[in-house]
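Nothing in this text is a laboratory measurement; each read-out follows from the coordinates by a stated rule. Everything quoted here is computed from the prediction, not taken from an experiment. Cβ atoms are built from the backbone, for glycine too; each structure is taken alone.
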Structure I
Amino acid sequence: MIVNLKSSNKEIKKGLYLVPTPIGNLSDITLRAIETLKKSDYILCEDTRVSRNLLKKYEITSKLISNHKFNEKKNLSNVLELLKNGFIISLISDAGTPGISDPGTILINECIKNGIEIIPLPGASAVSSAISISGFSEKFFFYGFFPEKKKKILEDLEILSRLDSSIVFFISPKKINKIIPFIKNFFLGRKILICREMTKIYEEFIRYEIDNLKLFKNNFKGELTVVISEKLNVKKNSQILSESDRVNIKKMINKLSIKEIVNLVSSNNQISKKTIYNFCLKLKNEK
């Protein structure tokens, strides 16, 4: 159904508009977003093919400019010149709020330096949608996408595992099974929510105890939003390593130092560092 939104005669102020777009269902867009896009001289978008579907639905005819991570620096001087000359430009991403794990930060910073007004519009966000349904702590840390290098992933996860808050990640479906072993190593004792196809017909919310999380046999489609819970207040009086801890330590013993293993395992339970250290030392001496 086409929504015929009559644009008001009132002019909008000149500047750069950050306009959220639906994360799946094309109906999840605000009236103000539609009006702003209609009144924009240019719309910066990641993929023109994706954006045209949305603009066609709402009869928006503003000119599109392709602006993705591979050409945003090249576009920068031309876009700034347009803004300085009083043109109204909207920045959108393929889905959700622009500038969050999407192109836009470079342009936003240049606008700040040049005194160009930036106007953010509220709207769709995979992050807030996932947090709202998680049932976890409303205090959360948004991480975004994982880096490519394993070393950097491990460094970041070690830091994040110390946070007593919900943690939100974006993960491509091709990488979820590669990340699961890391999640199990660093976040045992917590819960996890995996959101896929949010707001679409086949949306799915998958919940697990991280201790029971296994690799997925079926391939997912579409970007995944993953939420890990805050640290759960489960008292553990035992100073004896569980079987799962022993198995995990044996897997890590040749990859990490004893100090790293002790810090990692102790951060996820209340077993003393001395107990973990002695077990690591025993494994080392057995070789």
Structure II
Amino acid sequence: MRPAIVGIVNVTEDSFSDGGRYLDPGRALDHARVLVDEGADYVEFGPASSHPDAKVVSPDLQIARLAPLLAPARRFGARIAVDASDGAVQRFAIEEGIDMLNDVKGIPDEETLRQLAASSCRIVAVHSIGPGGRGTRAESAPAEVICSIERFFSQASVRFGGAGISESRVILDPGLGFFLGGNPACSFRVLRDLGALRVSSGAALLVSASRKSFLQRAIGRGPGETGAATLAAETFAALAGADYIRTHDVRALNDALTVLEEIGRADGPSEIDVRVVPQDRG
């Protein structure tokens, strides 16, 4: 199935690849419009960073960063997502009618859960081995990380089901990069096992590999030079069955998915299944 594309707009000072670039609301909205034109199904605004060295941003400032963006961005034609882990910020975004909430703390607080249950908003629950929904450089082992993801997916499904949130609205993110610790091998293992994780969880999966540290370390380059590495990881994730892919470079990913679709439609037998067909992105 062709994954839905979630285009990233960081309205932060210190995001690892584009911090400060879109703090101005006008520039953020201009970039959101470009992402939609390039093929984004969702535009995701993030008012605070979650990497290990990120500054703490108050809920009031996060809300102030989001307030000028959410309603105007709807006019571009994409669904709106917000990447936030503070309960007050989450509840503000839900009240504003966003379509998707990305929670790097994994499972929102009880008050937010009640508000989510009364809405139609989808929830992305992100797995992390670090405390408080932040990345960590702590050492980790691939096998232990896979077990941690499986436990988290099971707990999240139970929690959301108990809150009255239907399975169709739940999206699980295994976490990549520093969400899995300082060992790049953990992220590559998760990508390799993505299909099995999807089957075992029974839920939609989101993959967010774009420009992350494990790719930088694999190729020995900085975040501004990871375009090809990012696209390789994202294309693999699409073939492995990811339902959503969160990316900075929407045009490159959209082009790659289009080529996969064309290959999948080509006549004749193939030993490699490259069928990527459109899915319901609602």
Structure III
Amino acid sequence: MPRTIVTGDPAQSLVEIVRINGGHDREPGSDAVAVEEPLEIRLGLSEHGRVRHQAVSVTMRTPGNDFELAAGFLFTEGIIQRPDQVAGIKHCGGKNNPTNTVRLDLLDGVTVDIKRLERNFYTTSSCGVCGKTSLEALATGARKIDARGSFKVAADLIETLAGKLREQQHTFKSTGGLHAAALFAGGGELLGVREDVGRHNAVDKLIGSRFLAGELPAHEAVLFLSGRASFELLQKAVMGGIPIVCAVGAPSSLAIAAAREFGVTLLGFVRDQRFNIYAGEERLAYA
């Protein structure tokens, strides 16, 4: 059986493979692959000094930035609203997998919507949160983003963002197996980027980093996705107050509906010096 070689980078490992060249030549070698492992997210609820733990979600993710992932997920799902509600975040797994469980502890007296926790979230790297089939799922405390503000981005700047993101996809360069999400300022400056085997996880890590830093809502920022734009990713952008979402790939019909309903500028197929506008053209400036 081929061996897996630990590289020291939690996001990737080397595996022994056999390369076939020209249909006949057989050459043993190794290949860098993206790591995919489960992460259980738990809440620590404290009331009058008594603490109880509540399992919230299991997601398949690439290890790294786990605290941001947990915070971003709980925030974009409307379970927590402010960083000052958080007492601490820590890994609390067992001996065999010490980093595959994260617990976010809330301050004493902070209450959450238990009904949300009873939805038994289960996410995978491919489908995101299951069971969301309509815009009613955006009843998570999301507010429509004001389109009357002064924030605009030059259309010719949008065309440069895909290249800027590729330059930052370090693990993708070696594995070819990760999605990425980046946040840019209106002038094209990179504010942050995260990679993960799951598209939703990459966005949660990115938004979680801003949440924990107290830098949300991000009313003057552009979210750039390395793949397609789904409804769940639009939901996360709305929760983060992000007014512009760009995707290298296509948007889904429900993503377009969510963008139009909540005032998000949605751009798809942003590559090769072109893009399509699906909603919110008023935020683009033309030379």
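Between I, II, III, which one scores greatest on distance in nm of label points 7 Å out along Cα→Cβ at positions 12 and 260?
Working: I: 4.9; II: 2.6; III: 4.1.
Answer by largest value of distance in nm of label points 7 Å out along Cα→Cβ at positions 12 and 260: I.
State the single structure among I, II, III that was used to calculate distance in nm of label points 7 Å out along Cα→Cβ at positions 156 and 252, giving 2.5.
Details: I: 1.9; II: 2.5; III: 3.7.
Only structure II yields this read-out.
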